[in-house]
Structure 1
Amino acid sequence: MAETFPDMAATMEWHEKHGASAPGVGDLAPDFELYDVAGETSVHLSSFRGDRPVALVFGSFT
């Protein structure tokens, strides 16, 4: 973040303008759609709602 916002004032200004983007505790996660590696089959997060807990892990594992 230091490269994007070199000073704290710019960081605070950006945060006040854009606000928090994460849902709060107990809120429903926003729905989104992802495709498989081949780009052929899509899955919506909402299709799992009420079925069982879902853990989403994003990152680079290389």
Structure 2
Amino acid sequence: MEKRVLGMILALVGIVGLILAGVNFINGGSGSHNIKQIILYGVLGAIFFFAGVGLIRNTRDRAT
């Protein structure tokens, strides 16, 4: 159960990171600082999202 909760938290953090990358992409200029920020948020968001989804998928429920 704890792994599923951690997976949900990681997935939510990943979604937030991907949303921030999208917002910076839409609102940002062409400066190198903005491009680095978009890449950083996008990559970290994807890592957290897929790690969270993997934890949720691979954790089995046990009857208590």
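Values quoted throughout were computed directly from the atomic coordinates according to the rules given, and no laboratory measurement underlies them. Owing to the predicted nature of the structure, the values given are computational and were not obtained by experimental measurement.
Compute Cα Rg over 2.2 N^0.38 Å for each of 1, 2 and report the one that scores greatest.
Checked 1, 2; max of Cα Rg over 2.2 N^0.38 Å sits with 1.
Work out the source of 16 here, i.e. which of 1, 2 gives that when relative contact order in percent (Cα under 8 Å, 6 or more apart) is computed. All intermediate terms of the calculation are to be shown ahead of the outcome.
Values: 1: 16; 2: 54.
Value 16 for relative contact order in percent (Cα under 8 Å, 6 or more apart) corresponds to 1 out of 1, 2.
Looking at structures 1, 2, which one was helix-only ellipticity at 222 nm (-39500 (n - 2.57) for each DSSP H run of 4 or more, over all residues; to 500) calculated from, given that it came out as -29500?
Value -29500 for helix-only ellipticity at 222 nm (-39500 (n - 2.57) for each DSSP H run of 4 or more, over all residues; to 500) corresponds to 2 out of 1, 2.
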